[in-house]
Structure 1
């Protein structure tokens, strides 16, 4: 065999040894890897079981989370619905509040009008009360005036009755005076024919007086005039009151500032404070 062949045989032998060493190493490594793989496989199986347990726990937790999420979503939906309801209620309350404000403003305006109307009513009531008092006073005055008018009418009727009686008396007196006047005229004519100057006789002066006292028992009166006023014994006074003729008195006693006179006509009719005059 040639040296090259020997070299190639040696090389092949060496290469084979190397290959065997490598294969042995590889086999040894493979066994180690196999053991490591088995260990890793066991570890992986344990880890996988652990992972499966954790995954189950996670899936359970995920389901729980999903349930919680569902509940939370329902709560969110409920809260959203409630928020929407509260918003609608708030909007409704806002509208009601605005309406209430408007109603309050209207009520305040109405209250002010009512207050003004009430004040006006109080004023009108006071005015009516004052008017009522005034009307009551006027009614009272009218009643008093009517009563006074009735009394005055009764007095006037009595005065008319008295005046009618006085007129009848005066008519009788006139008739009597006419007879006396006829007699006086006859006497005057006789006196004139006898030559008496009638022009030399002065007319009776007018003297006005007031009846100061009346004594019906003695049929006497006291007049407020006397000698200082030109009154003499025998002076005749006609007595009257408010246009009503009452009678006649003739002076018996004369004093400086008064006199006493005898009632010759109208006894019982002449009273204190009646007027008297010598010439009607």
Structure 2
């Protein structure tokens, strides 16, 4: 990849919006629900968005590989040779889509040397767009078309705001919240679906998003790029930045926050960062 990743931002933003339009057409009708091998739901909206994004990115960058949640079965021996590629979740938050709560997104990321260097996260129901590009910062564009730069906020030391998954909670997360409350005072908990969770940290509405459960690389890559461009970090429980195009496409547990406060001693059950 010779061009700056920002070279693709306008076109990728347009592709995400177009995919969102296709998703909304199905969202507003009765739709059928199938299930993947792991039991998670799959709708025709997932596939329609995947097909649109795949065709559009192939036209934009004919020589760039693409990995999508809906085309995940690419052999590691082939993927291991990739230097740059598109990583896509055409409909992140299918459970939110099925429940019709609007908290689902279109995620498109550009990965270079295992890092997300461009990310577009689009929420069709709310018509909200988050973008991040290495070297150019992060932006949120509202429904009225007004776009503004966003950045993570620096934790004040008291009463943090913590983002938690709407669909996935567990003992590890509850324990981490208890430890945070004991040290910093009662935390405000924001429950949210899909990539919105990372984006709330990116735009400074939350201090922390601990994800103490499994996700896949396509779930996080686009919003990870937004967080990084906004001055934040997405790290595993050893403090290492999340790494993409691994042989195993599952992410480890991770934490999203600003770069100035070390949350890991409170997140890790053994007290070690």
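Every number here is computed from the coordinates shown, using simple stated rules; none is lab data. This one's a predicted model, so the numbers in the text were calculated from it and none came from an experiment. Cβ atoms are built from the backbone, for glycine too; each structure is taken alone.
The value 0.80 for FRET efficiency 1/(1 + (r/R0)^6) of positions 89 and 241 (r between Cβ atoms, R0 = 25 Å, to 0.05) was derived from one model only; which of 1, 2 is it?
Computed on structure 2.
Say we calculate Rg/Rh (Cα atoms, Kirkwood Rh) for every structure; which of 1, 2 gives the highest result?
Structure 1 gives the largest value of Rg/Rh (Cα atoms, Kirkwood Rh) among 1, 2.
Looking at structures 1, 2, which one was helix-only ellipticity at 222 nm (-39500 (n - 2.57) for each DSSP H run of 4 or more, over all residues; to 500) calculated from, given that it came out as -26500?
Value -26500 for helix-only ellipticity at 222 nm (-39500 (n - 2.57) for each DSSP H run of 4 or more, over all residues; to 500) corresponds to 1 out of 1, 2.
Suppose mean count of other Cβ atoms within 10 Å over residues 97-104 works out to 18.9; of 1, 2, which structure was it derived from?
2
Assuming 24, 20, 12 is semi-axes √(5λ) of the Cα gyration tensor in Å, for residues 9-144 alone as calculated from a single structure, say which of 1, 2 it is.
Source structure: 2.
Out of 1, 2, choose the structure whose coordinates give relative contact order in percent (Cα under 8 Å, 6 or more apart) equal to 17 when calculated.
2
Output the label of whichever structure in 1, 2 has the greatest value of mean count of other Cβ atoms within 10 Å over residues 49-56.
Sorting by mean count of other Cβ atoms within 10 Å over residues 49-56 in descending order puts 2 first.
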